[in-house]
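Only the coordinates and a few stated rules stand behind these numbers; no lab work does. Small disclaimer: the values here were computed from a predicted structure and weren't measured. Cβ atoms are built from the backbone, for glycine too; each structure is taken alone.
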Structure I
Amino acid sequence: MAFEKLSDSIHDLNNNIQTYIQSNSEFYKLRAFRQGMKGATALVRFLIMGFLLSVAGIMLSFALAIVISQAIGIPSSGYFIVGGFYIIVFILIFIFGKEPIEKLVLKKFSKSVFNEKE
């Protein structure tokens, strides 16, 4: 009689452990999916906003180049001035901007992925 109770208890314990492991693995799968989706949606949003900002920047650059060209009187001068400005900005970012850009991107993505308020 005692042996049967012990055997039943061990069987119940085995079932409970298997159920716990299965539900725990499901929880972590859902959590990983949620974090992955948050990261993916943040990336897509970042890419869309970057694309729209790039298009706006291109349009404003052409407008500025035309205004500078008309002010100077030489048709291509505005384009060279605006292009030179962008080359200078590129060089400065290439030299000094790696660490601040990495920190900014890491901070933004980690906030969206690891925000546990929801």
Structure II
Amino acid sequence: MSTDPNCIFCKIVAGQIPSKKVYEDEEVLAFHDIHPWAPVHVLIIPKRHIASMADVTEAEAGLLGKMTTLGPRLMKELGVTGGFRHVINTGADGGQEVYHLHLHVMGGPRPWLKG
């Protein structure tokens, strides 16, 4: 499995940095974001180091499918019933801060948005 010894997410996968895990299997890890943008905010990451969506090839199609279908399941398990969103930031201009592919899944009630 490809890893980057300087990558914070690779360190989380290796157990060197603790996380509040919500799901784990042989290919992916999901955990709560430490700086949430919504009441429920999890990150889904591949265990294998892929720097960004710009580095994804057709070989990763199954992995990306797994990540995107895991999001709704986790939101349901975490009690999110009124909707959620998926976000993948790519590159500096796309707002990516950690260069390890990660899918933000965010949901939960946000009373400041209600009219």
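Miscellaneous remarks
- Structures I, II were shown, and distance in nm of label points 7 Å out along Cα→Cβ at positions 8 and 40 at 2.4 was computed from II.
- Computed 30 for relative contact order in percent (Cα under 8 Å, 6 or more apart) - originating structure among I, II: II
- helix-only ellipticity at 222 nm (-39500 (n - 2.57) for each DSSP H run of 4 or more, over all residues; to 500) from the coordinates reads -6000; which among I, II: II
- If P(r) over Cα pairs in 10 Å bins from 0, in percent is computed and equals 11, 19, 19, 15, 12, 8, 6, 5, 3, 2, 0, the structure in I, II: I
- Taking mean count of other Cβ atoms within 10 Å over residues 48-55 as the criterion, the highest value among I, II goes to II.
- Winner on mean count of other Cβ atoms within 10 Å over residues 16-23 once structures I, II are ranked, highest first: II
- Highest-scoring label, criterion being mean count of other Cβ atoms within 10 Å over residues 24-31, among I, II: II
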